[in-house]
Structure 1
Amino acid sequence: MLDISPELLLSTLVVFLILIAVLNSWLYSPLLAFIQKRDEDIQNDLSKAGSNDKEIKELLEKAQSIVDNAKLEAAAIREKVIADAKELAESRIEAKKATLAKEYEEFERTLEQKSIELKNDLLGQVPVFKEALKLKFNQI
């Protein structure tokens, strides 16, 4: 039947213990050290990612403030340009009004002169009209 040999049992136990010691030193210890280093690296990366979130928030806030300042500057420039354009348009309107007023005054003077000339011309022809009227009345 089954015999238990103490020498074989003892040699198997010694080989098993040697195998455990060799595996521990060659496989398990480096594997556990690698796993521990990997866990530490993951923790470091997570903490850096957390600090990166803070940096990203700071950079986004800084970028937003730059954009807001740029918008304010653009609005100020736009207002200045609009004011300059209004001023230029008003000066052109005033210049055109002055030109038109001058032309209107000239027109009134010319009209007054023509009116006087026409009146003088008509007054000069009054005797001719009187003669023509007398002739017409005499014919009637």
Structure 2
Amino acid sequence: MDQPDDQITQIASDSDPTFKAQVQRLHQLTVYGRWLLVSLLWTTLVPLSLWRWGYEISLMRSYFTWSALRYGIIFNPLPAMSLGLCIAITVAVLVWQSRNILVGIPPQEQKRLEQQVRRISRQGPSHPLWKWIFQVP
């Protein structure tokens, strides 16, 4: 009937407004990190892919056909996969963030964020995210 001390402190920390703010900050850092990854991919892979597709793009600019696009994809698969990766990751982040805004953070993701905040708290100031999660206003 008695709860262990860990469960009591866990229940108390779950209802603590500062703990919830720390979890929210970690979620915000996750959002920023994902958009940073998307930006990094778009600024590195897309220009390289378009540069490698230079000849095919010039052909398609003069007369666009689906066979020219198919030729560009088949004979230059690496730029095609790079562009596909950039588009796929962008759409995935957009869907993930839209779901979090419209529906809310799913319980298992919320639990994962809370566990990660506790882990960062246990490690202390040596953790790289400590100063962003546990900042004092």
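Readers should treat all values here as calculations from the given coordinates under stated rules, not as data from a laboratory. Not measured: the values here are computed from a predicted model. Cβ atoms are built from the backbone, for glycine too; each structure is taken alone.
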(message) When helix-only ellipticity at 222 nm (-39500 (n - 2.57) for each DSSP H run of 4 or more, over all residues; to 500) is computed for each of 1, 2, which one produces -34000?
(response) 1
(request) Given a value of 2.3 for distance in nm of label points 7 Å out along Cα→Cβ at positions 85 and 109, point me to the structure among 1, 2 it was derived from. (result) 2
(message) Ranked on FRET efficiency 1/(1 + (r/R0)^6) of positions 93 and 125 (r between Cβ atoms, R0 = 30 Å, to 0.05), which label among 1, 2 comes first with the largest value?
(response) 2
(request) Figure out for me which of the structures 1, 2 the number 183, 35, 15 belongs to, where Cα extents along the principal axes in Å was derived from the coordinates. (result) 1
